[in-house]
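Novice: Some structures to go through are shown next.
No lab work stands behind these numbers, since they all come straight from the coordinates. Source: prediction; values computed, not measured. Cβ atoms are built from the backbone, for glycine too; each structure is taken alone.
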Structure I
Amino acid sequence: MPDTSDSPVFQLAPPDLSPEEKEKHEIFMLLTLALVSDHWCVRSSVPEELQAYREAFPGQDFSDYVGHNIGALLVGADDEIITYSFNCNYLFNDSTEHAEARLVRKALRIANRHRYRSGHGLYGYSSVLRDHAVYTSLESCSQCSGIMDLANVGEVIYAQIDPGQYHIGNALFNLHGGGDYGAPRPIPADFMGVFGQLAAAYDEMDEDDGPNRRPGMTRFLRSIPAYRVFREAASQLEAYEASSPENAQILERARSFRAGFSSIEERDAVFGA
């Protein structure tokens, strides 16, 4: 694994976020993780894995495995929730069906449908998602970073570092120079407790595997320790109390979105095109 820690193109100073901004990001991130928890996938084709989940969580049903337990949420410039997507690699037998890539495609379809119906045509794709934010449960890969770059997404906030992606999002952002168009600014949600919990659970699996092997991230995201952290995030969203009136409204919308997400309309399909 290459070491990029000393390369300035992969380094990015954290943004100076106000308490209100951190709280807003926390609400949207907890929603992102809660939806992954609500639709957690377990490989029914692996009997020992399915049995382990049944023993750990008696009476609970899980979705069959459609993709790595990764989700992404799109939020507009006015803090409205636009849409949500999951990783569906297994469902489509397609390594490009990542959550962020699916999210961008879905958002552009939604925007174009509205633009067409309103008589504005289908042009302006380079500005449709400007100033939008993507919240993702895992740091984005090179494909998804590139797709968000092409879509001119404003920023991407992530809940867990993916060591196998080498902070490629930082590199793209730095290479663009932080201009009005280009790659989104990556923001690690390291101001949240869940960020440290996911890192600790991943590191613990690393220790269990021995010094000469790193646990694959997708293998970690199939694990019961990972699921416990996502369940905790869902519980935090349920109990959350926002400090500012603006974030209290955002929290209400987040809970409403989660409650309605099981409907046919919202699922898009959750595991569909």
Structure II
Amino acid sequence: MAVTQLTIIGAGLIGGSIGLGARAARFAERIVAIDLSPDEARRDVADLWLQPSDPRVEGELGRSDLVVLCTPVRRIAEQLPYVLERTGGVVTDAGSTKAALTKVVANHPRAAAYVPGHPMAGAPTGGVEHAVSDLFQGRRWLLVPGHAEAEAVALVTSFVTALGATVSFIDADEHDRSVALTSHVPQVVASALSVLVHDEAASGAAGPGFASTTRVAGGADAMWRDIFTTNAAHVGRGLEMLGARLSEVGRALSSGNPDVALELLERARRAKTDKPNSG
């Protein structure tokens, strides 16, 4: 289901990769990128680059069949009503949390044209200079159909599959609870471990295992401030649950009992072989 015009708002790593992937899949005849720092030399990403303040933005939104918001979550929340009002097309996003966004447009007259989304893909370094056309190949892309009309869901599903990703449908609150445990809590844990090793002057003994465990540590403030703000309850609860398990292991080891730690490792081995729930 190709479209005439695809518009990407926020063309960094994710938005830029969407442009490259859509171009490679011939999903759109024309691609427009709206970004605070437009890279007009990157015509492989978009045919036209505009700053948000450009007077042509409103017209381009009006011509768009699909608009994808790839800015930080709270910025998406600010942009959604404006974009929905100015495009007759479908709107989706790549934000890391979903409940806050669905609430923003719950009573909007064009809420049915909005399909919240979240690609489960990324890289340690951001920016359009690191964008690649195959970033989403084989990755899962979560969609929250909610109250979206069937035609809008079908278009966004077609868009996602054109980029090589696999669609999984999920409820907004379940999305936020799940990504808190699989992405947001790991960011805090990796960062805490990285800081602990630094503060304890133990980095001289760090090997590949430590590097892989802390690979995501120290995420960008611009993104994570929004995530921690919009998903605070789920992240806090996840850290509390993890903290309770770690405390149990810590107490057992401090008393000279390795069995609790070994049981945890055994359960982890079994969990790695279990099939994940399909979306």
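Novice: Match the computed value 0.40 of FRET efficiency 1/(1 + (r/R0)^6) of positions 28 and 92 (r between Cβ atoms, R0 = 25 Å, to 0.05) to one of the structures I, II, and report its label.
Specialist: Answer by label: I.
Novice: When distance in nm of label points 7 Å out along Cα→Cβ at positions 124 and 244 is calculated, the result is 3.4; to which of the structures I, II does this value belong? The partial results should precede the final answer.
Specialist: Values: I: 2.7; II: 3.4.
Answer for the origin of the read-out: II.
Novice: If mean projected area of the Cα convex hull in nm² computes to 15.5, which of I, II did it come from?
Specialist: Checking each candidate, the match is I.
Novice: Starting from the value 16: which structure in I, II was relative contact order in percent (Cα under 8 Å, 6 or more apart) calculated from? Write out the running numbers ahead of the final one.
Specialist: On the way: I: 22; II: 16.
Derived from II, not from the others.
Novice: Figure out for me which of the structures I, II the number 4.0 belongs to, where distance in nm of label points 7 Å out along Cα→Cβ at positions 44 and 252 was derived from the coordinates. Write out the running numbers ahead of the final one.
Specialist: On the way: I: 4.0; II: 5.1.
Of the options listed, only I reproduces it.
Novice: To continue, here is another question. Of structures I, II, which gives 28, 23, 19 when Cα extents along the principal axes in Å, for residues 36-75 alone is computed from the coordinates? Intermediate results must be reported in sequence, preceding the final value.
Specialist: Numbers: I: 37, 19, 10; II: 28, 23, 19.
Clearly, the read-out refers to II.
Novice: Cα extents along the principal axes in Å, for residues 60-187 alone was computed and gave 37, 29, 25; which structure, I, II, did it come from? Don't jump to the answer; show the numbers that get you there.
Specialist: Numbers: I: 45, 35, 26; II: 37, 29, 25.
For Cα extents along the principal axes in Å, for residues 60-187 alone, the value 37, 29, 25 is produced by structure II.
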